[in-house]
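Structures given as structure tokens follow.
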Structure P
Amino acid sequence: MLVYLDDEGEHPVTTLDEWAVRRSHILANMQLVMGPLPGPERKVPLDVQVVEEEQLDGLTRKKITYASESGHRVPAYLLIPDDLAGPAPAALCLHGSGGARGRTAGLGEDYPRYALELAQRGYVTIAPDYPLFGGNKVDLAALGYVSGTMKGVWDHMRAVDVLLSLPEVDAERIACIGVSLGGHNSLFVSAFDERIAAIVTSVGFDSFADYMGGNLSGWCQGCYMPRIATEYDKDPARLPFDFPEVLGVLAPRPLYIHAPLGDSNFKVESVRRCIEAAAPVYRLFDAEESLIAVHPEGGHGFPPEAREEAYRFLDSVLAHSR
């Protein structure tokens, strides 16, 4: 992890400046697989449109769309607590593959409602649909994307723009939280968007080498990263990045990893190895306490008691009290 390459060969990373070089290489390697991160020229006015609005107990839930880029609008739910005393923390809430924006916002049963629950806790939250899920219908190729993953990164960065456009939001206290699909997307968007100050990922990753015994077919779908198949022949050893590097890129920001012992999708032993590999980066920043992992009993899910613990983490690192 703490090694970088240049024209003169391999060098150990011993300073933060050297880590900055290594970090830039990791982000570049991620883009080899995901496609390039769009530049600022891709931005258009957000043009937030409220489709419907509902007053709930203590908060307002708005069904909105926003312009992610020319020719594409993203549907989302925006939840704003009532009677905020001042600018509040905010959270980008990313759904899993079994749901869409409405379920995290409290619409539907038996799904982690973290957009709603955090809003009830005093956070402004936004829950967008991931590309090709829910109402987010998009022709990726027509917009120039080679992966749903990078389109998701861009849409989610634009969701942060929506949050920052609101007077109710404290720009220094933006979190990102997600489960499963949203768990790894919380890592990906936070890697590219340093405005996100704290990250919670639940049942979201293990190493590519360990995923389903090294069978990466699930990662190769259009909504994920097809280049894993077309450019790297589904071979984990050929991929230019893996999740230890993604975790390292997030340092020194607070990162909370929920990885249950019985997760059948992402094996806890592999998650632990990823964390161990990333830990030296946090130590380089003298921020070991900011890398937190919990491994409770349970399977591939984010139950209420686990969410409550994650919320307490966010309250602590974002200096929030109800």
Structure Q
Amino acid sequence: MIRVGVNGYGTIGKRVADAVNSMPDMELVGIGKASPNHTADAAAERGYDIYVPDGREDRWDDVGMAVAGDIEDLIDASDIVADATPAGMGAEYRPIYEDHDTPALFQGGEGADVAEASFTARANYSEATDKEYVRIVSCNTTGLNRMFAPLHEEYGVERASITLVRCRGEHAVISADPVGLPSHHGPDALEVIPDMGPVMTMGMKVPTVRHHFHGINVELGAEPSAAEVRDLLASQSRIHVVDGDLGIDSGWELQEFALDRGRDRMNLYENQIFEDSISMDGPQLHLFQSIHRESDVVPENVDAIRAMMGEADAEESIELTNDVMGIGDI
């Protein structure tokens, strides 16, 4: 049984905690939480032990919320920590994890230099084996790598150009995008699959929530038919090819799709590739996909934990994670 601490209980952290708690080979030690708010109250209702930054215990006492200890107690009690703190804080926590001799995995908001390897389970699971520090690449890069890996194995990826339409979240927040080329997603994809051809990514943020969209052009090393590409992508457990007959053509309809199928928190762990968008022109593949920004990296965290602890190979871990979380059942 792998004892896992989750440091950070925001959008990603709460979902990682739920996933870890559901795994038969893992025990959730507890969660790290800075503020005693409604999400902390929900965590307590789920039975999760809460650990807080040293010196903040009084804030929790004042509102009558019990804590199990401070963050360093959580680190000490864990075999491994999934760091889901806000972007940049993971790098600040790494020396603390090192001081406690506790391995840790980080999220895509951290730079590549925070870890020994960047990770997507479908593409480079073995790279994380027995590593002390691993970074799960961002939700967008995870989605790209899940698509790139089978295409590169089957046909070769000569080059790729992707336009990312990224949800900005809060409508009142002023976005600096588009800014600079490439966005970080292309270089990050090559961190995971380094023998692909060039990957150029451009990103812009728009005032929508929950879903990112990718307009994708990939030059393949072969000229398969659109049907062959469709079948290859549909065979991947963390890719869902959205049937054109379903009439889904927006992020909100995807969320309704998830809700109607009983997905907790409206989670869509799989890439959502729109079937009618898949087309081939010689070696040029074009398609359109959607990525749920809140959940697609969650199974990657679970698989990275097993890889880092040397507990399972890629096929075993991915199959177990998918089975427990219901991934691929939509």
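Laboratory data are not the source of any read-out in this text; all were calculated from the coordinates shown. From a predicted model like this one, the values you see are computed outputs, not experimental measurements. Cβ atoms are built from the backbone, for glycine too; each structure is taken alone.
Here is how the numbers come out for the structure above:
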item	result
Structures P, Q, by distance in nm of label points 7 Å out along Cα→Cβ at positions 94 and 270: label with the highest value	Q
Which of P, Q yields 3.9 [distance in nm of label points 7 Å out along Cα→Cβ at positions 262 and 310, calculated]	Q
